[in-house]
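Next up: the structures, one after another.
Every number here is computed from the coordinates shown, using simple stated rules; none is lab data. Predicted model, so just to flag it, every value in this text is computed and none were measured. Cβ atoms are built from the backbone, for glycine too; each structure is taken alone.
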Structure 1
Amino acid sequence: MLVSVNLLIMKCTQITSASNPKIKEALDIKNKRSKYKHAAFIVEGPHLIEMALASGHQIKEVFFTSAFSAKKDGQKILREIRKKTDELFEVTEQIMNKLADTETPQGIIATASYAEKNLEEIRFKSVPLIVAVDGVQEPGNLGAIIRTSDAAGADAVIILKGTCDVFMQKTIRATAGSIFNIPIIYAGTDKFLEWLKSNGIMLIATVLDSDKSIFDTGLKKPIAFVFGNEAHGVSNEIKRKADLILKIPIYGKAESLNVSASAAVCLYEAVRQREKLKV
């Protein structure tokens, strides 16, 4: 590694080799190898990095290109990052392409620590509104559910067995930054069900063939919606333990809604009903 003269003000270091230990570690984080699987993740692009900083997530290391640092906006972001960490590295475009998950990298990538949380740390804003994800496989769907949960004011998103990795870059991008705004908690199904019971929260699953519509059901009590796998829906275990099994009516010829669309319908119906209480 060579100290770049034109970066002395920023006190940054140049990395020109992909075999550098810092790059190898970042690639291990990107590829979710061994110890990094639930310990750290990649944040790509200035907007998401700014949101991570604002939310208090610990930024470990930041990699950027000379083209990025030459921009006024890039310099501003780097100055803000400097307040949080000294681990800033200028890398070549080739290295940035290796680290990035997008076809056209934005010139800056960070590694961030994931502080694992548990169910007992959830703090309810008012009447509990919880979202659980049970076996959703598409990162885009999971990210969209997290984004909608944040927008609807849910208290937390619970990740159950068989769900894809929350901290894949595609998932993070699909959240549009909401991953930094709402608690994300991995939990076993049994523990999750016990926690619901101890907190007096009703478990609601949605299926295609229920005789009860979500629009005819009161959702003003403490509730947890569970959204299941794109092909098979919620697990049989969840169905057996659910307090309510509801459907979203289909009025056209479509067989069903996408799981993230279903989450939006359910959450905003709950919000709509609860808003009426304030009138």
Structure 2
Amino acid sequence: MRHPMNNIMAEIQKMERKLSAETSSFIDEACKMTIYLQELLRTVKDDVIREGFSGVDEEIHFFKVVKPNILGKLIYYNKVYRIETACPVDNGDLNQRYYSFQLKALTQEYRAHICYSSFYRYYRSGRTDRDGEFFTLGNINYHDGLNSYVFEIDPMFSTYFDYKVAKIIANELTYSYLTTKLNPAQNPDVLLQNEETKNFFWTQSKNALIELIYALYASESISHGKIGIRKISLIFQVLFRISLNDIHNSFHRMKTRAGSRTLFLDQLKFSLEEYMDRDNSL
């Protein structure tokens, strides 16, 4: 295949990090990721139809893991784009009610179409005994009363159940996104809300914090550079209980500053050296 299957997820993560750093808003990032994933899925489809698989194990892995992750993220980014472009305001009660409604609708969809199905229990249990039936081509059983979507799929590039897995992945990503929008402290990826941090406050300017965040991101000081600028920003916002609106535009304004473009970092260096000198005199 033109896209080795073990490299596809790494390619997606690399693109996510790139767009997270370059785009001015999550709406822009979601739109560009949707276009990127749609094209990636198309080229991977061409490869599969042209070259096929080396064996059943590779075919099962592709339709159980690789394709659902591409399609799942495609569904997720497209859904988030639609949610964000219809959001009424940036902040306030109306904003919270909107995201609460979206979360309720997502939960209802999950209960109606996902969690009570026998396939969902099979997939979640980690079973593999029916993988050959679910994740190889040419095994769709129309007597099972499948969703009408089955008539729209390409039988040369779908087992039907790869789409079911993609929907599970998209649902979980969207759920995490919406819960974060409603309350960042409840996001399982942000484990900073506890008694030891509740009295932490940022006492410099917001621009100073944004400058520090970008410095940590640019130097790959956090998780070897594998964490996007938006997630780093979210961590600092939760930790210091501060709202940083549109950090990308703030950063671009810093780049055109007259004089030093790193005022806060310069101040940090000066303060640390002054402290070192004072400490040596004690």
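In this comparison of 1, 2, the computed figure 4.2 for distance in nm of label points 7 Å out along Cα→Cβ at positions 68 and 268 is attributed to 2. Sorting 1, 2 by mean projected area of the Cα convex hull in nm², for residues 20-123 alone from high to low puts 2 first, with the largest value. Given that relative contact order in percent (Cα under 8 Å, 6 or more apart), derived from a single structure, equals 22, which label among 1, 2 identifies that structure? Label of the originating structure: 2. Using mean count of other Cβ atoms within 10 Å over residues 108-115 as the calculated read-out, with 13.0 as its value, let me know the right label among 1, 2. Traced to structure 2. Source structure of the calculated read-out (Cα Rg over 2.2 N^0.38 Å, 1.24) within 1, 2: 2. Given a value of 4.8 for distance in nm of label points 7 Å out along Cα→Cβ at positions 76 and 228, point me to the structure among 1, 2 it was derived from. Working through the options, I get structure 1. Determine which structure produced the value -20000 for helix-only ellipticity at 222 nm (-39500 (n - 2.57) for each DSSP H run of 4 or more, over all residues; to 500), calculated from the coordinates; the candidates are 1, 2. Derived from the structure labelled 2.
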